[in-house]
Structure 1
Amino acid sequence: MSWHISEEEFLVSGRSYPIYLSLSTNRVALPDGTLINAANEYFRVSADGDILEWYRGPFTSTLEECLYVSNIHCVLQLSLYKIDWTECYGRAPARQKQVCLRDLEPIVEDMLPFNPVRVIQEFHQRRAQDSKGNE
């Protein structure tokens, strides 16, 4: 899925990643009430096909009796949200939300001035090469 941000910038949906939660809460509740167990990464891309910003996929970590999931990105009502989810033993889950981009306009991928699949593949190939170079 893709959206116009402006005449020169686009938001493109990338890979989907699972959200790892405790067994008692196996889905994250989004602000609109939707329950999800996976979330996409997103890319802000220039009309030339250059990646301007990467909105990562979800990341899960734990500390003592709490489980934290950060970087849950989703598009709701034409805005890109970043959601952080916290589960602590003996307490109800907590959600924090932040709007990253507003006033998105859906666009058919055929109308993009670049190939989104190629842009995303090249991004991940560069990341893989960079991580191999650091070994």
Structure 2
Amino acid sequence: MGIKETIHKHKRFIMYGLISVFVTVIDVIVCRVCERFSPLVVANTIGVVTGFIIQYFLTAKHVYNTRSKKSFLLFLATFLLNLLMANGIVFVLRELVFKGSTELIPFFVSKGASIVFPFFITYYIRKKIMPSEEAPRDE
């Protein structure tokens, strides 16, 4: 299988990944700024919620091709699962592993882990449960 066929076959996953990278940049910036004036988990939550709002609209249009009430509720439910995972990872890494450090390296390690692990779990859950009447799903 050539590159063109591979890209076509995994188009939705690639688009989801690109949108997630964009949203991640926004999330990290918002989170780092918010850490200056709010507690760690609150700052992370503000960043993740900001990303959720942007990601919902972009993925509803470019990945799942749906904007129904049901799709929003499913997206919201998986977002809440994602938020719990992300905050848990940030808390454990920053507070327990890095002993409450506010340095840049612990920030990026904890934020990175809180993005990567929930990303894959959430994508595959959404892929299985999101309604997509307008376009067939790919693997």
Structure 3
Amino acid sequence: MEKEKKITKEQYLIQLITIVENSNEDNKNDLIYFLNSQIESLKNKAAKAKERAAIKKAEGDSLREEVKSVLTNEFQTADEILAQLNGEDLTVAKVRARLTQLVNLGEAIKDDKKVDDKKTKKAYKLAD
């Protein structure tokens, strides 16, 4: 079964421009101008949304700050860090996501840590 390819609004508008260009309408130029302005509006909206997302991502959230406050100069696993945090809806996945953000920002260091003499888990500590 083939996956159906989704057509974007911009692609629909481009198809409409082609149809209008090939028509005999009196107001052809007005319609083309309108459709082009709609395409430009979509592009501007997407660019602004991307910009807002980047700002929000850089700002982070309060949980990231809480996770950072628990980090020390000793390596700790995500489970150990989670045990030190207070919150009903906290999960290891949420903590790991914030730890990854901290590593990407250069505020934390990630390495392997032996646990139970058999398993190796990722561990995190504050960057020097």
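Structure summary
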quantity	calculated
Identity of the structure behind 3.4 (criterion: distance in nm of label points 7 Å out along Cα→Cβ at positions 12 and 100, calculated), options 1, 2, 3	3
Origin of the derived value -19000 (helix-only ellipticity at 222 nm (-39500 (n - 2.57) for each DSSP H run of 4 or more, over all residues; to 500); candidates 1, 2, 3)	3
Computed 5.0 for distance in nm of label points 7 Å out along Cα→Cβ at positions 4 and 76 - originating structure among 1, 2, 3	3
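No lab work stands behind these numbers, since they all come straight from the coordinates. Bear in mind the structure is a predicted one, so any value in this text is a computation, not a measurement. Cβ atoms are built from the backbone, for glycine too; each structure is taken alone.
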